[in-house]
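Please go over the structures that come below.
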Structure I
Amino acid sequence: MANNDLKKQKIFCTTSEAAEILSISVGTVQLWVDTGLLEAWKTPGGHRRITRESINRMLHHKPAAVALATSEQPGGALRVLVAEDDADLRLLYQTVLRHWPMGPLVEVVDNGIDALMAIERFRPDLLFIDLDIPGVDGFQMLKILNGKAEHAGMTAVVVTGLSRADIALRGGVPANFLVLPKPISFEKLLSIASALWELKAHRAGRTVA
């Protein structure tokens, strides 16, 4: 208790202390620092010091996630996260994904901050992300997620209304992420999800009907 009280009084926290306070991994703390969700500076020795004020902001942030379909076997269900700021498209995702044959567990968020929090908490197998989302945009998020070992099992698919030229002008996205145009082809998204579901079932020793 005394140790927790001391942390509350500190203006700056170490990465490990921030992870403990926020109940997330050290790797996620580093990710949130890289995306600007947590304010930090480095000591002369290269150690991060994170402001308690920014930690408190994240503690009180209420994710606007919408949980959808459930599965008879939640532990083995395909987990899908959708990050899309257009309300009509979010509703369309909810309507269509609810009827996918593998019965995925789905969360829908409308901004990059909630998306990053959901990635840590929900641990999606598949992420559908628009590039122009508020908070932390898709460009920044994908560049930081790229190559992170803790997210190596997550497949990210960009669904955007931007042209390839516009994407290139804004710095592009890592080459290993699939980019699909809007209007959304849910048939294509389903084929991607089905392939991932079969792979997940194979690894778990299950048979896909």
Structure II
Amino acid sequence: MAAYFGPTHWWPGDTPFEIAVGAILTQNTAWTNVEKAIANLKKAKLLDPYAMLACPRKRLEKALVPSGYFRVKTDRVRSFCAFLVERYGGDMVAMARQPLEALRAALLGVKGIGPETADDILLYACEKPVFVVDAYTRRIFSRHGLVPEHIEYEELRALFERHLPQDIHLFKEYHGLIVWTGKHFCRRLPKCAECPLGPLLKRT
């Protein structure tokens, strides 16, 4: 995958807060839709936890429309902002200083943040050594016969973390390569003949 795609530089975002917001907005939608919503937030000067909490709800909803489920995502983004402000004074750097397991547990307690979103925030916004697994990960590795099709999230995450060095850059790039491979080749209707992992599929 690395030889085919080169460096992915995944996850896109100018600041840790933007990355965290993107992790919430990307739930159940394509990244291109998230980019439009992020652009709206920047244009409206709302890409700040205090600004998101202070602005009228309808204004924030309007900015988030491109991401889909915009009312639900307004609630989720605001819940995260309230968490960030109440616990860390709105400071992502202060949040990132917290011990990994304690911070993960705290994030999972925020309304609308599940394991994948929490791990996105931990790895990409907080620079914590957590491997992120997603639908692409499950699809690619199950099609290659390496894991069961319906393996649980935590089991799959633990599998990667057991077999990889605890390297944040490696975790980011590996996950990014999985995302790109899933988007371009390992779709619901796969393009195995064109995929850089195609030769491996034939041997499994």
Structure III
Amino acid sequence: MTDMATGKILPDSKISLFDSKYNLINTGVTDAKGNYAFVVECGKTYNVRAAKPEYLTKELKVVIAKENNGRTKLDIALEKEKCLVTVGDDLGKCFGIKMIYFDLDKYNIRREAALDLEKILDVLKENPTMKLDIRSHTDSRASHKYNEKLSDNRAKSTINWLVQNGIDQSRLTGKGYGETQLVNKCADDVKCTEDEHQLNRRSEFIITAL
């Protein structure tokens, strides 16, 4: 693993290996020469995530070769963070973190959402005084009252996941906003595609303290 701009070797970088359905398989760190290795199965698809303080987290998909006993090389170059965060900023914009999306009428953490929450977890662990306000939203389908309750459950679900993975609850607050802050035209009685509705089913991570 190297620095994208300078080519400098990046030892002690965290590497996580996921299967094609985003189930975590293994984790490790790069050695003094920036190398890492995992035992994998030939012909299978995996997702590899690399993280290091002061760098943007990066994810790559890799298909393991069937020949050469499955030996597959995946070089990773990380980019330095381009911005400094301050109170009120959205954590995702500076750390390359997507919004956490939810399925319709549900508030459980999806596997691909857990992959992004792992990034947030890393940032919080690397910045132990940082606090977040988790703002959860729904699409416009169902009643306002139902959506408010659903979004509250989504905020709680997101907070619980972070707490279960080692973050002190005192660093996290959260609130559900229902359908009051849509990001597109998809209000009540407006015809939209499922993809457009999904953009509104999200959680945001606003920095409240550093």
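Quick check: 3.4 is what I get for distance in nm of label points 7 Å out along Cα→Cβ at positions 57 and 193, calculated from one of I, II, III. Which structure matches? Of the structures listed, the value fits I. Each of I, II, III could give helix-only ellipticity at 222 nm (-39500 (n - 2.57) for each DSSP H run of 4 or more, over all residues; to 500), but the derived value -7000 comes from III. Between structures I, II, III, the calculation of distance in nm of label points 7 Å out along Cα→Cβ at positions 25 and 161 yields its largest number for I.
Bear in mind these aren't lab numbers, they're just calculated from the coordinates by the rules spelled out. Here the structure is a predicted model, which is why all the values come from computation and not from measurement. Cβ atoms are built from the backbone, for glycine too; each structure is taken alone.
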